[in-house]
1. From which structure (I, II) was mean count of other Cβ atoms within 10 Å over residues 41-48 calculated, if the value obtained is 16.0?
2. Where is FRET efficiency 1/(1 + (r/R0)^6) of positions 49 and 169 (r between Cβ atoms, R0 = 30 Å, to 0.05) largest, in which of I, II?
Structure I
């Protein structure tokens, strides 16, 4: 009996080329289920099929919400442009840079946002958003690297959440899949830009 292999959202090799599958040298207990192997240098490599599966799940989940009720967060510099690009196309709320305390919990704040769902780029860097979303009972979708804690997270997308190529590709895929699910583009139609256009400039130190 032949086994049908489900086609991935992007060519499998692109997950490797963009660095999405490469984790850190630390792996928390929960994240071990997404690991494919440990590389000779000691870095954990994620399973691209599990990444792909979670991207499908997350896009399907997010597509059920009205775009203006989705808040997408990135304190991390390389996540800020991809988040803005996603929100420009979908109409969701981009929250980038420093997260002001009370953003989700204080209605008297000028920058107050009342989302129905929150997506964060890095649970550690975006902890303020995760904690506040939890306080008001809003589900949190998170990109989680191998060393991330999953406290107060509702849906995990395992991925390299540090690299600029990785973040660009992830947000590009999610944007495309939500647009397809909502009928904003055809089921086989691509975005008007490539994933490289979602990519932040490289920062030299």
Structure II
């Protein structure tokens, strides 16, 4: 069995009630990857508190992980996973929603603070590391201020579903390119595209 070299985490909340929430777009990106690349389903792994599947990308085994610890405790799953598979933080990618980006937009970053996102904040806190590659997927906040928890836990509207499908596909492609190439390639090709789309 080949060792796992890279892990992609998609953040969200477990359970049918959260499935179509804006906050769960990280899960949606990983679902897209598993469907398009292999058609395999996720299986529950209790020891790391996650739903897990594995892809072969360019000959490398890559784990896709959907934490089931709920968003605010995502770091618990990430730490257990890294320890269990012997992977270092520089070989992981986190995919999550961002209210500060318009719907349909993605941004790649290789380090930085969590901003207002509690899932990435949990990961940074538990790992004590800010140099973590991430893909932020815009869900828009339509000018809202204050407590945004109701907004991120709301479902996408029917009118938004086309944009959602498009941005999920784009983020999934960026994940594959992160595995195949490097951070600079993803940053150059996906961050730049936003102004051209």
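Derivation of every value follows stated rules applied to the coordinates shown; laboratory data play no part. These numbers come from a predicted model, not from an experiment. Cβ atoms are built from the backbone, for glycine too; each structure is taken alone.
1. I
2. Working: I: 1.00; II: 0.60.
Going through I, II one by one, FRET efficiency 1/(1 + (r/R0)^6) of positions 49 and 169 (r between Cβ atoms, R0 = 30 Å, to 0.05) is largest in I.
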